[in-house]
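Multiple structures follow.
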Structure I
Amino acid sequence: MSITGIDDTDRELIRVLQADGRTSYSQLSRVVGLSDAACRQRVMRLLDEGVIDVVAVTDPVKLGLGYQALLGVTVDGDTRKVAIELGSMKDAVYVVMTAGRFDLIVEVVCQDSDAFIEVSNAIRAIDGVNGAEAMPYLGITKQTYDWGVG
């Protein structure tokens with residue numbers, strides 16, 4: 001076991017589930033060499049401890065959400081308070097506190113550019129937001145979810 005309580009078997013379970021979150025316990029057991037019940041217990045522990053979440057990843061464009069952008073946000077005052085308010089916005093799908101040029105990075109997914117303008121205006125109107133620089137997506141070259149186990 002490593003210091004975090006995740007051993008090589010857990011890492012292999014995570015690798016397999018990252019490739020296909022619908023993998024059965026029977027299939028997992030063949031990969032890692034444990035019983036179905038032992039695999040289920042390990043996966044449930046990983047879920048319960050918040051190490052993993054098994055979710056469906058969607059393609060926003062195919063769902064009619066054709067406008068995606070990052071916003072670099074600068075804040076005067078309590079960055080955490082602004083981050084929490086941004087996190088409550090439905091179109092803000094990712095909010096990260098950073099150090100450097102921006103205090104926050106916000107990923108926004110909207111139906112179209114008109115919706116993005118509304119979201120951008122709403123973000124700029126939040127108390128404490130000093131500025132927001134938009135970086136619209138022109139294309140996505142790579143998007144993976146297989147980090148953390150290699």
Structure II
Amino acid sequence: MSEADAGLPKVVIYTDGACRGNPGPGGWGALLISGKHRKELIGGDRYTTNNRMEMMASIEALRALKKKSDVDLYTDSKYLKNGIEKWLPDWKKNNWRTKQRQPVKNRDLWELLDCLILQHCIRWCWVKGHDGNVGNERADKLAKEGLKKGLERLS
């Protein structure tokens with residue numbers, strides 16, 4: 001973070017995705033914490049993948065921020081963390097193609113994330129899922145609530 005960013009509001013975000021079948025109905029959840037304030041977000045889709053739900057949790061959490069923030073974003077998805085930190089620059093340079101020259105999966109969501117990450121100072125933190133981390137466990141519960149919403153859309 002630069003000196004100019006030092007006065008930004010501090011936000012901690014925990015995100016998670018869930019899917020029944022892959023693909024299948026899915027849900028995502030996000031927990032945002034800033035000082036004494038907490039916000040919980042959920043959503044779901046009737047036909048999706050776990051990776052898309054992991055990404056949607058981060059997208060919607062970052063969209064919920066009202067102004068530029070200093071963010072610690074915790075995810076248990078190595079796909080999401082590696083995508084942002086390692087693969088995204090090369091994908092963009094290679095016209096959204098992988099090293100194997102295949103089209104990047106979930107390009108639409110990667111492009112959204114690419115825009116959102118420019119609006120904040122974000123540290124991407126990996127946390128082992130289902131390992132007792134309180135924020136991650138809450139995000140997991142929220143993702144399962146989102147999954148229920150995805151399943152309701154099927155009926």
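No lab work stands behind these numbers, since they all come straight from the coordinates. Just so we're clear, the structure is a prediction, and the values are computed from it rather than from any experiment. Cβ atoms are built from the backbone, for glycine too; each structure is taken alone.
Quick check for you: by mean count of other Cβ atoms within 10 Å over residues 50-57, which of I, II is greatest? When mean count of other Cβ atoms within 10 Å over residues 50-57 is computed for each of I, II, structure II gives the biggest number. When relative contact order in percent (Cα under 8 Å, 6 or more apart) is computed across structures I, II, the figure 24 traces back to I. For the structures shown (I, II), mean count of other Cβ atoms within 10 Å over residues 18-25 is largest in II.
In this comparison of I, II, the computed figure 12, 39, 35, 13, 1, 0 for P(r) over Cα pairs in 10 Å bins from 0, in percent is attributed to II.
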